[in-house]
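None of the figures in this text is laboratory data; all of them are computed from the coordinates on show. Every value quoted in this text rests on a predicted model; they were computed, and no experiment measured them. Cβ atoms are built from the backbone, for glycine too; each structure is taken alone.
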Structure P
Amino acid sequence: MEFKKDEGQFKVAAIGENQCTLESYSRREFFKIGVITEGFPFELQYGSLSRIKVDKPCLVLINPKIPHAWNVADKTLQVTGYFCVFNDAFIRTNPQLSAMSDRLLNSQGFPVYFPVEGSMHFLITLFARLRLAADQEYSQKTDLFRSNLNLIFHEANQMRNVREQPESGPSRIANAFMNLLSTQFPVDLPLQPIKLRSPADYADMLAVHVNHLNKAVQKATGKSTTVCINEKIFAEAQSLLAYTLYSVADISAGLGFEYQSYFNRFFKKHAGVAPTYYRKTIEMYK
């Protein structure tokens, strides 16, 4: 289903339909939401997060600007379910959808949700309705798509709220730091380079002493504040090198490095190769 350019783009399909797989429509401009009902187990590598094991029905929300990869160990297992993809223009015409998308996709902490049985049945029904509507002639089809997408967003938002139970003390500070860190990405070059680069920058924004922040983050994540920041920056660097045509100099500046040589050393430390070599290697497999 295609729309006028100013209305954005939206597509929906059943997994397996016309050879559609979990990896289909992985272009950088398409957000993807999928409900997966069978074909477990498999893993999702998503940005700097540890590998996420999926062993039961789930809802998955993918921000295309975050590097991700599916790892299906048993290729003979048939993965079933639905997914829909849409670009930013499709949701920005609706303020409620736009706000929900920012919360669930652009300020994302975790991309996989495991609904209870009743919620899962409701989600499958919504996706099946979207797929049926895609083949029908209906003058207000775009409104129908947005209405159903809004319901899917609300289901995901409820599950996110359950996951994010309020905490106190160090846990609250660590969560506030992780949320603030997430808002820095993805980077929209050249207009929106990251503004917070060091633990001290984040401590100032959160109005806490940097030592207090470091202790809270270490206790909550097992990692230092600097490591958490660098993991996010490295993941974004990989994404920008792989999926955009920005120069290494532009990427370096956008990620907060004063000199490109600093970025080159940073990237080689984490990837084992220079940024230019990494980009050439990626291009070979596209």
Structure Q
Amino acid sequence: MAIILTQAQAFELRNWSWYTGDRSRIIEPRLMTDGRYAVPESLLNEPTLAPKRSVLIAGTIADLSSSDFVADTRAGIIVDGKTMFLQIDRVPWAFTVVAPNVHRFELRQGDQGGVEASPHRLHRCEIVAMDVPAKGTELWQAYSVMLEPGNPFSVNGQCYINQWHGYDSEVGYGRAPPLSFDYGNNQFRIWSRSDASIDPVTLWGTDVLQYSAASPARDVYTNFVINVKFASSGFLRVWMNGTQIVNYTGPIGYYNDTNGTYPQWGIYARQAPDTPVARIANMEWGTTDRSARISAPLSIPN
């Protein structure tokens, strides 16, 4: 028998159990195909878990089979019906579910996202799509983001909250993202990169500034819709709060790579004393046309 947990319950339990430092308390809830999670019923009788017994009691006890679980054990969360893996440290502040479809990301100095620190002193707490669309596919993305009041956003440089990435098997590593939404230095900028202009040393695309403005107001959600085709004859269209701010046609993305491009949400920033915090709601992406979200974004639960 198992205890079925919601996203919020599962991450509360997961983050707490790792943060205690007591290996006997470590719990990794298992992702189910419907987006919920499960842990063994026997945990109810585990004395070391007494501080979180209320979370376990709030779950639902059920008899589950292997078909109830996502087969790929790398998957850590389901967003918009799609599996994503976690690049998030197992600490209570890094990633929390504050309401259905509303996720909070907090990046503190030293957080590495469970992966080796970047040689460029960039650290992260992100969720990363596991589905990689075919090259040249027209893609859509919609979501709402709120910067929480408080510390500045990476006064030391870049701070991405949404980026599209790729991994080229021939190069052997991921390169600077072909599309990124940058809140660093308390500004807001949209960058693109492509195979049309490659640095011969890093093999990264040259930064192309698609949009620049002051950082959005804090404690208020900003709604985005993105329509993009990563190709030599590609395009990028971006709407913010119903107004189109980017309408670009031309090369975008690493279209000479062997693989397609996929989204990441969360915070990816240079190390700095500040602690950026963002809430991202109603994340959607894929080939489904999301143009309706331009004038009618999804409501955000409290």
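For the reader, a short list of remarks on this structure follows.
- Origin of the value -14500, where helix-only ellipticity at 222 nm (-39500 (n - 2.57) for each DSSP H run of 4 or more, over all residues; to 500) was derived from one of P, Q: P
- Among P, Q, structure where FRET efficiency 1/(1 + (r/R0)^6) of positions 94 and 214 (r between Cβ atoms, R0 = 35 Å, to 0.05) as derived comes to 0.80: Q
- When distance in nm of label points 7 Å out along Cα→Cβ at positions 158 and 206 is computed for each of P, Q, the one that comes out at 3.1 is P.
- Structures P, Q were shown, and volume of the Cα convex hull per residue in Å³ at 149 was computed from P.
- Looking across P, Q, the calculation of relative contact order in percent (Cα under 8 Å, 6 or more apart) that yields 16 traces back to P.
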